[in-house]
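See the structures that follow.
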Structure 1
Amino acid sequence: MSECKPIELLSLPESADETSYDFHPKNFTDYIGQAELKAKLQLYAQAATLRKESLDHTLLFGPPGLGKTTLAHIIAQVMGVGIKICSGPMLERTGDLVALLTSLEAYDIFFIDEIHRMPTNVEEVLYSALEHFRVDIIIGQGAGAKSVNLPLHPFTLVGATTKSGMLSAPLRSRFGIQERLDFYGHEDLQKIILQSARHLQLTISEPAALIIAHAARGTPRIAKKILRRVRDIAQVSNNNIADEQLTLKALQFLGISTSGLSAVDNAILCTIIDKFQGGPVGIETIASIIGEDRNTLEEVYEPFLMRKGFLERTARGRQIPHKMLPLLRNMYYGQSTI
């Protein structure tokens, strides 16, 4: 068998200031996708506003890049309240959490990203704050130490996590609203791309936007990254117009296949086909051969490959499904692409 030679791929560059160029919806109308979840949150927020109460504590979970932080901002915007944002790993001490909680105004949104990574001692302080809107702190040390009960304004905790299973049962039970965000379909991603293109003042055709949508792995964040790179190429070479031909060339330049396969995806599949005849093979072996961390492979790359039907996990290791093996062999050793 000839040497496996997948397309040479490049990683997407991260621009230090590119976030400032992102379009972030300010209301539920502008937020595209997640229709069922959006309808629920809109109703809950409207009802809480009519009652002049804080929204019930809300847990949003799902893969990264699907819009959990954006939804928290929209909830605050439509309810006319403030929002404070932090992440679980930042809350190293209980004093950090208490300082943030006491700074909240009535009905504010307190957003904690990656809430499953919050230290246990900090999490325990949060329990009474969520249930009774008060926290207990210890002042002093030794025999002179005393407990002080601090009342808090009613607030809403919006927790976001990519690993809901790692939340402790006591914390999870205190969220009255628990909703999952799913990967986006191509049509919704196309609408998001067209919306972002208008904000970026880029002229892009609907077919070109659909091409990006197919390559975005069901994730708006990835779609927007690709769109910004397409804009760079369009500005330099095509008078700021992105048509189908330019978009396909841009994907090739970036090293992204039209179905969203990346360099590491190709390396994983090529290794299993070339060295292990389709598998099964252990994940540690794959990680050693391609030079990637095992956890990265399991958490970042394998889920997408399994969703596409290119990979499956078995008791004996990773393998390519039998029905996909001829197609992938033809892709890497023949002329076809996917």
Structure 2
Amino acid sequence: MGIFRRLWQRLKGRRVAGDLPEEPVFWTLARVYLARAYYVAAELGIADLLEECPRGVDELAEATRTDPRFLYRLLRALAAFNVLAEDDQGCFRLGPSGQALVTHAPGSVRHWTMLVGHRAWQQGLALALEAMGQGKPGFELAHGRPFYAYLREHGDYARTFVRGMSAWSDWHAPQLVRACDFSRFATIADIGGGNGSLLIEILQRCPQVRGILVDQPETIAQARPRFEARGLDRRCILVSADILQAVPEGADAYVLKHVLRDWADPQAVQILKACHRAMPAHGRLLVIDALLDPANGTDRLVKLIDLEQMFILPGGLRTQKELEGLLDQAGFRRIDVRRTSIADAAILEAVKH
């Protein structure tokens, strides 16, 4: 079972083969150190160094410019969780979970790990208590500016953000295309579409469809080579735009995948209204996002993601009723809703009132 699918099912509350019983609170809290170990290994590129062959600690320490004693303790801890494995000669190789940290491996989470483990992100989480008191994201309190403004000022971290989000999007995209018939549209605009993972999947599976990818200039610059490498640049226009103000016209379907969650209600409605203005009368809006179940004891992963949103960004995950309320304010009417195999990605389809 793939690492992403196993994670979804476990955090949704489902038992999967090989699961341990419910952990004591201490062990749950102690996993913060495992997360830090993953982050350090990702930053050092340990998995990439071990992809071809096992290596000893001294060789790895020299390659990563680290203290061999400290590095050994890190590798030993990761080996305890099957990320790595150590042989009788003290050499380490990739374990069953270690492949996910290899940069170019399918389903790699290396850049996602580097994103959420980075000092800037962790400083936002460190102010979680202050966030609760002030009703503002901890990230904004820590850095004196909202998350996306911080990214505009820190190009290296912005590139890590795009690459990290790409790991999830690359995994989501095939499942979403199986769940929805995108071939019925002539032109699809993916608003806030990141590096284009979903749109690339749609265009590859639906050769008659044309696309419009809309995002920030830095993100578009990273997306362009991906379309060119697949020969899709002739069927897709890449547009830099402020989606709070306006989005391109000319599509008969507008997709918002994991976009509205990043914004508080007033800004989410602004984005929806921008889509409404751009859409033709026959157009369709596809909002792909979580439908949070407010009941206790359900949707564990979705509710953890909602906490992540609360501490980092001003938005949050919403119930179906809440999302439909935003659609109504922007002049839309929901006509369909489809669940998918992804915990935080249902598809709400809407038309103009």
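Readers should treat all values here as calculations from the given coordinates under stated rules, not as data from a laboratory. Keep in mind that this is a model prediction, so the values were computed, not measured. Cβ atoms are built from the backbone, for glycine too; each structure is taken alone.
Ranked by distance in nm of label points 7 Å out along Cα→Cβ at positions 60 and 132, structures 1, 2 are led by 2, which has the greatest value. A value of -15000 was derived for helix-only ellipticity at 222 nm (-39500 (n - 2.57) for each DSSP H run of 4 or more, over all residues; to 500); which structure in 1, 2 was it taken from? Derived from 2, not from the others.
When FRET efficiency 1/(1 + (r/R0)^6) of positions 156 and 228 (r between Cβ atoms, R0 = 30 Å, to 0.05) is computed across structures 1, 2, the figure 0.40 traces back to 1. Between structures 1, 2, the calculation of Kirkwood radius over Cα pairs in Å yields its largest number for 1.
Out of 1, 2, which one gives 18 for relative contact order in percent (Cα under 8 Å, 6 or more apart) as computed from the coordinates? Answer for the origin of the read-out: 1.
When mean count of other Cβ atoms within 10 Å over residues 44-51 is computed for each of 1, 2, the one that comes out at 14.4 is 1. Assuming -0.84, -1.04 is log10 I(q)/I(0) by the Debye sum over Cα atoms at q = 0.14, 0.18 Å⁻¹, for residues 76-259 alone as calculated from a single structure, say which of 1, 2 it is. The correct label is 1.
For the structures shown (1, 2), distance in nm of label points 7 Å out along Cα→Cβ at positions 220 and 252 is largest in 1.
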